[in-house]
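Visitor: Read through the structures below before going on.
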Structure I
Amino acid sequence: MAAQTEESDCAREQAKAEQDVDQVRKRAARDQQRLDSGAVTSPKDLSNLQREIASLAKRQGDLEDIVLEVMERREAAQERVKELTERVASVQAKVDDATARRDRALEEIDTEVASVTREREAIAAAVPADLLKFYDKLREQYGGIGAAKLHQRTCQGCRQELAITELNDIRAAAPDAVVRCENCRRILVRTAESGL
């Protein structure tokens, strides 16, 4: 935006400077025409007219230098605008690509959530209501994880290795008994890899 504003300011400045040059050129042409026409006969008026034509020529040269300087600044500003426009387009393309990838990932996540939700509902239907209620309560208390796998004598919920007395109590418990980790209080899920 700043580069575009600079370029547009330079364009206005160039147009004004060119207009000033044109006005001086027209005035000098008019004076030269008066001088050449012979309409001015007084030596004093002729001398004044010649001085004014010389002064206008100098002024025209100065103004043309200003026009050239403004044109150079405008060209530099135009190059900057072009460069920044290309960079913006490149960044926008990356943003568009990232947005498309994000949208695809969200669709995949939504599909996976729906699938997992259906699986959970099917499994939850087979779990006794009081156990499911207890599990949901623990899940709410412990950041979404109400049960954890017991793997190699370690609770996967809190990552703590269980003491030998806890392991002995778990070994002695009935296969369908609900056992909990003494450290994090989550329900422990026993498998063949539990290390019992």
Structure II
Amino acid sequence: MQLKAANDVTVEVSDSVFGVDYNEPLVHQVVTAYMAGARAGTKAQKNRSAVRGGGAKPYRQKGTGRARAGTTRGPLWRSGGTTFAAEPRSYAQKVNRKMYRAAMRSILAELARLERLVVLPEWQLGAPKTKEVAAKLGELSVSSALIVVESYDDPLFLAARNLPSVEVAAAASVDPVSLVGFGHVVCTEAALRRIEERFA
């Protein structure tokens, strides 16, 4: 199939990557799993066995008029443990490689169908200036964009990092969350070929 690039040029791309049907449930599952995997899961509290002290029975069992107590570190006591204490955990969800690749192809195909995938022959900066990136995006009528280049480009990253709705990524590190999180994906032709090879 053909994708429309800037300057009314068309780019030939693979139907197996950019011509598949949109599978919304699969995309949702993969995006959710990717975001869950980014959670730290380091929240931790102490239960009654982990807090310090409480080894001795605070007072005798009968005759005081108070409720029975075997430790001062129960959850009802000051400095006691938490009832259902949080423990470090992993939020990772298993996603098979085949599912991940199918979801990425589905996202790329939908971006192409909705004309949210903008292809440029190349992206050249005279200097790492935010003004230049903003002007280039203005020419393309794009405000929120993921800029994908073939390999990490330090000047472009420095120029784009002050723009609130713009992010720069290398073709090898493109992920499903970044693809669906911006209004447009602005991609150089070389980066498009790398992505096509990656998910073909």
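Taken together, the values in this text are just the output of simple stated rules run on the coordinates, not laboratory data. Only a predicted model underlies this, so the values are computations on that prediction, with no experimental measurement involved. Cβ atoms are built from the backbone, for glycine too; each structure is taken alone.
Visitor: Please state which of the structures I, II yields -10000 when helix-only ellipticity at 222 nm (-39500 (n - 2.57) for each DSSP H run of 4 or more, over all residues; to 500) is computed from it.
Guide: Values: I: -26500; II: -10000.
The structure behind it is II.
Visitor: Any idea which of I, II comes out highest on mean projected area of the Cα convex hull in nm², for residues 92-179 alone?
Guide: Result for mean projected area of the Cα convex hull in nm², for residues 92-179 alone over I, II: largest is I.
Visitor: While we're on this one: For which of the structures I, II does the calculation of distance in nm of label points 7 Å out along Cα→Cβ at positions 4 and 28 return 3.1?
Guide: Going through each structure in turn, the value belongs to II.
Visitor: I have 27.0, 92 for Rg and Dmax of the Cα atoms in Å, calculated from one of the structures I, II. Which structure is it?
Guide: It must be structure II, since only it matches.
Visitor: Going by distance in nm of label points 7 Å out along Cα→Cβ at positions 132 and 188, which of structures I, II comes out largest?
Guide: I
Visitor: Let me ask something else about it. I, II: which one has relative contact order in percent (Cα under 8 Å, 6 or more apart), as calculated, at 17?
Guide: I
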